[in-house]
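Peer 1: Next up: some structures, all given as structure tokens.
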Structure P
Amino acid sequence: MPLYIMYLNLKDGVIEEEFVKKLKESFDYNTGKVEGFGLGRLYRHHLFGANPRTYQIHVEFKDLGTWDRFMALLEKDTKASKLYQEWQNLVDMKTHYDEFIREIPL
């Protein structure tokens, strides 16, 4: 099962509570709307490196096709798109990065 991870900082002036509220609204709305879109988790780092990514978002995906299905939802569902954009607007997109990882069983 692939895992999508986004490393991020909030924009200057954005408070954590506002970000968490918007992210939760988006995750709650999308639950059950995209096949293979699993549990989302938010992690906060403390004193993490010289150029910290203060937060990490982890989302479990059934397969890599889940990302395509999620993007299709954002294109056709106005509310899903609006909620996604609201929390994304709170993120410093110049310093974030994303990755997909998958476990290789030993």
Structure Q
Amino acid sequence: MLEGMENLIGRRLKDEYIEKNGQFIKDNGYIVTRPDFYSGNIHINMFIRFDEDFRVSDIDGTKSYGCYRGLYNRSGSVTPRKFSKRDLAYLRRFVKNITNDPA
């Protein structure tokens, strides 16, 4: 669990979002999102996991920096990074936009 995301646990996906993406979530149990304010060298994935009732059960992710030279040269080193306040603000906003307040 990412620090500071505890208050988002238990929120339920909005019905419109379930209608649009429900089958993917049922099959995989999660949604992956990524802030769009990074270049291609930052590899960041944020995972929002759901239970069978489409309630948020866990939020985690990975972030790393890798400098790749050329389209097919994928042998560059990768350096793990910590999530910034901006990353966490993006994720909080994203989760709040696709979920309802817990009841």
Structure R
Amino acid sequence: MSSRRLLREVADLKALAERLAHCKEVTRFDAGEESEAWTLAHAFADLEESLRTFLEEQLPRLMDRQLEASEIHALLLDIGEEFRHILYHIKDPKFYRYLSDEIS
């Protein structure tokens, strides 16, 4: 089920950030040296990793009928931490701040 990560290399992040930097709706959030395009590219890379962890590791493990209740509980807590990481990377970019009220 595992597939190749799209944003694995620094060159991938750089290419995405450069593409995003052509969008004025993204660059309007730039502040001094802080590039919103880079923030978004970094967020997308971390989101890709977290979502793959959930979909390729955690969810299949949760479906394992052999798990004991204590293992299920521990796994649910691990999933919660992955979701916390996902929420951070959704809320961090200024471009997506409009979502904050919906996911707070």
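Peer 1: Kindly point out which one of P, Q, R the value -18500 was derived from, the read-out being helix-only ellipticity at 222 nm (-39500 (n - 2.57) for each DSSP H run of 4 or more, over all residues; to 500).
Peer 2: Source structure for this number: R.
Peer 1: Comparing structures P, Q, R by relative contact order in percent (Cα under 8 Å, 6 or more apart), which one has the largest value?
Peer 2: P
Every number here is computed from the coordinates shown, using simple stated rules; none is lab data. Computed from a predicted model, the values in this text were never measured in an experiment.
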